[in-house]
Structure I
Amino acid sequence: MAPGWWLILVLAIIGLGLIGRWFWRRYRRAHYRRIALSQLRLLRANEATITDINQLLKAAALRAFPPEQVAALHGQRWQAFLLKTCQDLPTDGLAELDSLYAAHSCAATEPLLVMAEHWVRRHEVAHA
């Protein structure tokens, strides 16, 4: 083979390697999302409570964002964080999170489950 073809072959291998590395890193970064979505499916099947959904959202947020940015959030600040990190978040179920601190936890409604799934799938995280 002529030297030019060897150069093209080497560049193609390097390019494929870089693309493969990018896909692998992307796949690994989204691992917590896949875990959260599978847990959400289980919670949906087992009639989850509002507390269960909030714990799932908080766990996913702690995996995606720095703990000092997420851990202490609750109430209106927690809801504002969810809205800020996900564009077009359906807000129908968001108000249910206000009842977290009631004496007994109520069952999660479909709007809350839809909102949680939307946030897990579409929240935006700035990766370095």
Structure II
Amino acid sequence: MEEKEAHYHRGVTLYGQEDINGALAEYERALEMDPHYVDALLGAAVACDRTGRLDHAVAFTLRAVRIDPENLLAHTSLSLFFQKLGMTRSAEETQSVARILAWKEEARVKRESPPQDTSGESPFNIL
């Protein structure tokens, strides 16, 4: 495992143990190694949110969105942070982007799924 990933996973573990500041430190170490590591950016954002530093949470999440504009979690998180800051219009706009990304993902999954066999009768068709 790359060292940046080791720091990220330690951050996840520490977060799960309620050591939010320790988790944030690990996410930041991962980001020192790779400033474009989206998972670490989002982990840092959630840790900042938990410690009441919403401005930092927004900053980390905006970086993630710039790096990966199709990241559904980043847009959803950003919308939540905007809502917590009372920025209703920004929250709604960001949530709209997240909704479109979710629809795109749903359509992609449907396209890539094998077709359902409809040749036989349904076992639930009792009439």
Structure III
Amino acid sequence: MKAWVKQAERDLKYASYLLNIGEYEWVYFAAHRAALDAVKALALNIGSIPKGDSVQALFRRISEKINVPRGILEDALFLDAHYMPFKYPDFIPEETVFKESGVEEAEQAFKKASKIVAFVKNILG
């Protein structure tokens, strides 16, 4: 589990770097990856086998054993929604994806992922 958390921290560091150089669409990817790696660590900690690429779905599965605040679930949904178009280029029209790849939303993605990683680290101790 420690390896998953360490990877989440590295993913956040990379998301910060991408934010600083203006690669906003890649911030979504790295931020989502950070949150996903963190929640996988949490799932493994409670004996669950983490499957899939949805941060929110993983949180919902483990919420039977761990209280996951609504705000964390909303942050997870935000990250999922901004990650999917970059993983699956035909998910929504291309012009929509790149119009939404601004600094404000990239900063939000980074902050939300940081909040999720901190939430998981707090639970894991």
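What follows draws every value from the coordinates through simple rules; no lab data is involved. Because the structure is a prediction, the values reported are computed rather than measured. Cβ atoms are built from the backbone, for glycine too; each structure is taken alone.
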- Of the structures labelled I, II, III, which one yields 36 when relative contact order in percent (Cα under 8 Å, 6 or more apart) is computed from its coordinates? III
- Item | Per distance in nm of label points 7 Å out along Cα→Cβ at positions 45 and 61, the highest-valued of structures I, II, III | I
